[in-house]
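Following this line, the structures themselves.
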Structure 1
C-alpha cells in the first residue's frame, strides 16, 4: 500500500473541514434569500378567489382551478427554462382544462376517476408537439421533462374539485388553500438567516392559523382537523416554492406568478388524502 503523504492528509482534512462548514452553514443561491412579494401576493389572491369558488359550487371551483392551471402554463416554461415554450404551455394548459371538465361532468361518487384522462391528453399534446418541432429539437429531454412536470402539477391541482363535492369537503379545500397561501407568505422572511432555520415550521404554524381563520369565516364550526389540514398543506407547498425560488426564471414577474400557482396546485392529492383519512 502506498504511503499517504502529509500533503494528502492536509488536503483530506481541509476537504473534511469545508464539508462540515457547508453542512452547518450551507451556501445558498442569492435568489433563495430574496423575498418574493409578487409570489406571496399572487398566492394569497388566487387562494382567496379559489376559496370563494369552493364556497359557492364545485363547478365554479373546477373552472377556477383550470384558470390557475392556465396561469401556471403561461409562466412555467420560462420559469424552468424550457427551450420550447409555446408547445409546453399548450400541453400544460390542455391538461388543466381537461382535468376541470373531467371532474365537473362526473356524476358518480368516484368523481376523480376521469382525471387521468387529463394527464393522458396533456402528454399526447406534449409528444405531438415534439414530433412537429422544426428547430432540431435541442435539449429534447429537458423540454419533455419540464412539460411533463407542469402537466403533473395541474393534474394534481385538479384533484381539489372532487374533494369539494364530498361531505365536509368544502372546509377541507378552504383549509388546504389557506395553508398553501400561508406558506408563500411565510417565505417573505427568507432574507433573515436566523428565520430561515425555522421557516418551514413557521409556514406550518401560519398555515394552521390561517386555516382556522378561513374556516371560521365560512361560518363552519372550527375543529382541530382544520388546523391539521392547513399545516400539512403548508408543509407541502413550502418546499415546492423554495425549490422553484432558486431558478433563474423566478426573478421575472411571470416566473413568480407561475410559482405561486404551482404552490396552490401542488396540494391537490394531499387534500384528497386528508379528506378521507381525518375524522371530519
Structure 2
C-alpha cells in the first residue's frame, strides 16, 4: 500500500458526516472496514484480487479518518455501525452481502451483523481485540497515541504506536515507515486523535458470548503476538471458537502477519467465500 489512494466517492445522507470511499468491480458485495487510525485501503492493503475474481469491493474511510468528515456527534461503535448501515443501504442493498473488517472495523461489522443477521452471508474478521474485560491500562495506551499524534504528528504517532512490537531492526523500521505513511493520509488528524480516545471507551457489544447467535460462515484472521501484540492471538481464537461457523487462519510463526499481506489475504478470502458458496462473477 502506497501513500496515495484514488479519489473517493461520497456516501452521504442528510444529517450525517460525509463518508468517502470507493466501490470497485462487479459481483457479490464485499464491504471492508478498516481499523482505528487506518484508512480504507488498509484491510487488503490496496490489493485488487477480490474485484479481479468477480467480487464488488466496497471500502470507505471511517468518520474522521482519511478523507471522510469529522463527526461532531463523536466516535462510538453505535455511530460507526450507523455509518456502515448507510454505506450498505446506498451501495450493497441487494444480493449476497459479505462484511469484513480489521480491529475496529471487525467490531463494527459484528455489531451490524448482530442487529441484521439475516442480511449477512459471511463475515471476514481480522485482528479482533474486544473482550469486554478492557482495563485502564488499555485505555491509557490509546490516550498516549492520541497525545503523540497531536504533539508530534505522524512520525511521533508511529513511534509510540509500535513501542511493543518485537522483530529485527529492518522489520520494525519497515512497519514504522508504513504506519507513518498511513497516518499522513488523514485530512483531519485532530479528528483521528478524538477517535483514538473515544472508540476504545465504546463497547461494540457486551461480551463475545453474544457472537454465538451469528450462524453465517466467519473467517477469523489471527496474528502471532510477537509481531502484532495489539491484536492477541488468543482473542481471535476465542472469537473463532464462539462463532458457530467460525474458521481460524493465521500466518506461520515468524512470518509477517497474514492481515498485513493484502494479496495473500485476499486470496484466502476468495477461497473461503468459494468454499461457502459465494462465488465471484469473474469471466
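Laboratory data are not the source of any read-out in this text; all were calculated from the coordinates shown. This one's a predicted model, so the numbers in the text were calculated from it and none came from an experiment. Cβ atoms are built from the backbone, for glycine too; each structure is taken alone.
For which of 1, 2 does percent of Cα pairs over 28 Å apart, calculated from the coordinates, equal 41? Show your work: numbers first, answer last.
Working: 1: 41; 2: 30.
Label of the originating structure: 1.
Out of 1, 2, which has the highest value for FRET efficiency 1/(1 + (r/R0)^6) of positions 56 and 184 (r between Cβ atoms, R0 = 30 Å, to 0.05)?
Numbers: 1: 0.80; 2: 0.55.
Largest value of FRET efficiency 1/(1 + (r/R0)^6) of positions 56 and 184 (r between Cβ atoms, R0 = 30 Å, to 0.05): 1.
If helix-only ellipticity at 222 nm (-39500 (n - 2.57) for each DSSP H run of 4 or more, over all residues; to 500) comes out at -12000 when worked out from the coordinates, which of 1, 2 was used? Don't skip to the end; give the middle numbers.
Numbers: 1: -24500; 2: -12000.
Answer for the origin of the read-out: 2.
One of 1, 2 was used to compute relative contact order in percent (Cα under 8 Å, 6 or more apart), and the answer was 26. Which one was it? Numbers along the way, then the final one.
Working: 1: 26; 2: 23.
Matching structure: 1.
Identify the structure, out of 1, 2, from whose coordinates FRET efficiency 1/(1 + (r/R0)^6) of positions 152 and 248 (r between Cβ atoms, R0 = 30 Å, to 0.05) was calculated to give 0.20.
On the way: 1: 0.85; 2: 0.20.
Comparing all candidates, it corresponds to 2.
Given structures 1, 2, which gives the highest value for mean count of other Cβ atoms within 10 Å over residues 144-151? Present the calculation step by step, with values, prior to reporting the outcome.
Working: 1: 22.6; 2: 18.2.
Across 1, 2, mean count of other Cβ atoms within 10 Å over residues 144-151 peaks for 1.
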